[in-house]
Structure 1
Amino acid sequence: MVERIVVGPVYTNAYIYSEWKKECVIIDPGADPELIASRLALINMKPRGIALTHGHIDHTGAAGKLQEIYKEKGINLTIAIHIKDKKFMGARSARSHEAIFGEEGGSGHESFDDAIQNMPKADLYVEDGDMLFDADLKVIHTPGHTAGGICIYSESQELLFSGDTLLFEGIGRTDLPGGDEKLLIKSVRERIFSLPPNTRVFPGHGPFTTIERETRHNPFLN
């Protein structure tokens, strides 16, 4: 099961992924934690953990609040992120987030600014090839949007959560601190386009796509 919830002021795709009857993984909860929690309650799902494709606040902003919500229910949620995006997590991460928004030091969105000031530390730092939460979810390190950007791949389900690495006929921004356009394109061509063509791609923003479509039509990569 894959369910998309569009959250926050920049319309981030948060996902609920499940291989089980009653448990799931939350991917990129960028905002609106109460909405995400209520959706899980509606479909009677208990989260095993939170997987972050990278450290930008529009993909991480609800992680801390979700931990709090589920701790009250007796569930300890593990937050996982790539080790190279460690700087975006924890009490000392505010400077890294604020660098993205310029000298004014604020994102302009109250929910994001609150999340920056209360950013939890990650519980699990992953690297390329790691498997997540005892599921068929494999970490593929795809730097370029951020140094620790990852895609999350299920071979058995033939699907990929691509974060801001690969979008529908696009790629993630590389003009922010830590971005590298050449590296991002290299990551996609070498790590993502080598996946089976019929792999469904669930990006961090915008509509779904497939590997086959992007290899044929993505203007940034052709």
Structure 2
Amino acid sequence: MTLQRVLEPEVMDTQEEAVDYNAMDHSTVNRVFVDDLLNVDGFRGDVLDLGTGTALIPIELCERFEDCRVMAVDMAAHMLDLAKYNLEMASLTERIELSQVDAKGLDYDDDAFDAVISNSIVHHIPEPKSCLSEAVRVTKPGGILFFRDLMRPESGKVVEELVETYAGEENDHSQKMFDDSLRAALSLEEIQALVIELGFAADSVTASSDRHWTWVGRKA
């Protein structure tokens, strides 16, 4: 029987969650995310990062690509507190702006950003279409949507194997967070169905690793 989606809290906003998340080794995942983003034809300019967490991806991006500025948003105050510290340590407070914002109802004009990006926000949202449609709305015509998230496995056994492989060296709380996130994630077919509803091709979403899907869209 296919593993059913089990929702987790939409906002990770306890001090323990923020500290454990920030302490986990995201370096490889973040590097690959930025590698793949920079390889998208036409990527440029003003970027909105949804669900930025502690702003590790905007930091990675700005350190490697000088010609961009990032609006980095999240609903979790504790995450943003750590993000502010991370930006100061990286000397990037002039190029990355933080804001506490709900991705399901963005307070930005239509066609405001050259690119909207996100890593691992979708699995936190019970009805992700609202977030995705808002992302499309605020992207400029011809602009890029680059979303990556966990992909729900077929079984609990595969969840356990992925947790052991990718979080086996983390503490118990971090392992539990990863387990919960895998179970809350969309399947490849579910996210493909959502982007079709938004006017994008199903094959704009692909399985990009054994645990991730990636959506690369260009707004008409």
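Where a number appears in this text, it was derived from the coordinates with a stated rule and is not lab data. This one's a predicted model, so the numbers in the text were calculated from it and none came from an experiment. Cβ atoms are built from the backbone, for glycine too; each structure is taken alone.
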### Query
To which of 1, 2 does the computed value 1.0 (distance in nm of label points 7 Å out along Cα→Cβ at positions 5 and 37) belong?
1
### Task
Identify the structure, out of 1, 2, from whose coordinates relative contact order in percent (Cα under 8 Å, 6 or more apart) was calculated to give 15.
1
### Summary
When distance in nm of label points 7 Å out along Cα→Cβ at positions 141 and 173 is calculated for structures 1, 2, the one with the largest value is 2
### With Cα extents along the principal axes in Å derived as 47, 47, 27, matching label from 1, 2
1
### Task
Name the one structure among 1, 2 that FRET efficiency 1/(1 + (r/R0)^6) of positions 85 and 189 (r between Cβ atoms, R0 = 25 Å, to 0.05) of 0.70 was derived from.
1
#### Entry: Of the structures 1, 2, the one that 2.5 was derived from, the read-out being distance in nm of label points 7 Å out along Cα→Cβ at positions 157 and 197
1
### Query
For mean count of other Cβ atoms within 10 Å over residues 93-100, which of the structures 1, 2 scores highest?
1
### Query
For which of the structures 1, 2 does the calculation of helix-only ellipticity at 222 nm (-39500 (n - 2.57) for each DSSP H run of 4 or more, over all residues; to 500) return -6000?
1
### Query
Out of 1, 2, which structure matches 0.20 when FRET efficiency 1/(1 + (r/R0)^6) of positions 77 and 205 (r between Cβ atoms, R0 = 25 Å, to 0.05) is calculated?
2
